[in-house]
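What follows is a group of structures, each given as structure tokens.
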Structure 1
Amino acid sequence: MGDLGPFGRMLIVMGLILVGVGALFLLAGKLPGIGRLPGDIYIRRGNFTFYFPLMTSILISIILSLIFGVLLRR
């Protein structure tokens with residue numbers, strides 16, 4: 001069999017990333033304002049509720065782009 005070292009390292013890194021994302025999801029509910037920013041779409045009519053966190057998604061996208069831009073710069 002070939003050398004499986006790089007594959008093992010990749011799996012460990014992917015696992016750590018998943019743990020980090022899971023921790024962010026747990027902490028996101030405790031941050032004030034996340035999910036209820038101006039620009040988030042919230043429609044409630046009778047027994048129907050539609051919620052689309054547009055501004056929250058844009059903010060998270062900008063933050064992640066900055067983080068990955070710094071980490072992946074060579």
Structure 2
Amino acid sequence: MRKLVGSLLLLAWLVAYIAVAAVIGDRIASEHWAWKVLYFPVAGVAWVLPLKPLIRWIHSKDEPKESPDV
């Protein structure tokens with residue numbers, strides 16, 4: 001269940017990030033070339049940083065539960 005929820009959250013994040021990055025990229029397109037050189041590499045890599053905790057959570061294992069018989 002964790003992988004399903006995490007995958008849906010990841011997909012939602014990517015769709016939202018791409019939409020925002022595209023709008024900002026469109027506005028920067030008419031600016032000086034130096035802004036483009038700075039923006040596009042940063043925008044191309046920055047989406048990964050917020051996903052690190054989510055990916056770690058998706059791949060984490062559940063803690064072993066103590067048996068009630070013990």
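What the table below lists for this structure:
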| read-out | value |
| --- | --- |
| Identity of the structure behind -23500 (criterion: helix-only ellipticity at 222 nm (-39500 (n - 2.57) for each DSSP H run of 4 or more, over all residues; to 500), calculated), options 1, 2 | 2 |
| At a computed -0.62, -0.74, -1.10 (log10 I(q)/I(0) by the Debye sum over Cα atoms at q = 0.13, 0.15, 0.22 Å⁻¹), which of 1, 2 | 1 |
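Every read-out reported here was derived from the displayed coordinates using simple, explicitly stated rules and does not represent laboratory data. Computed from a prediction, not measured in an experiment: that's the story for all the values here.
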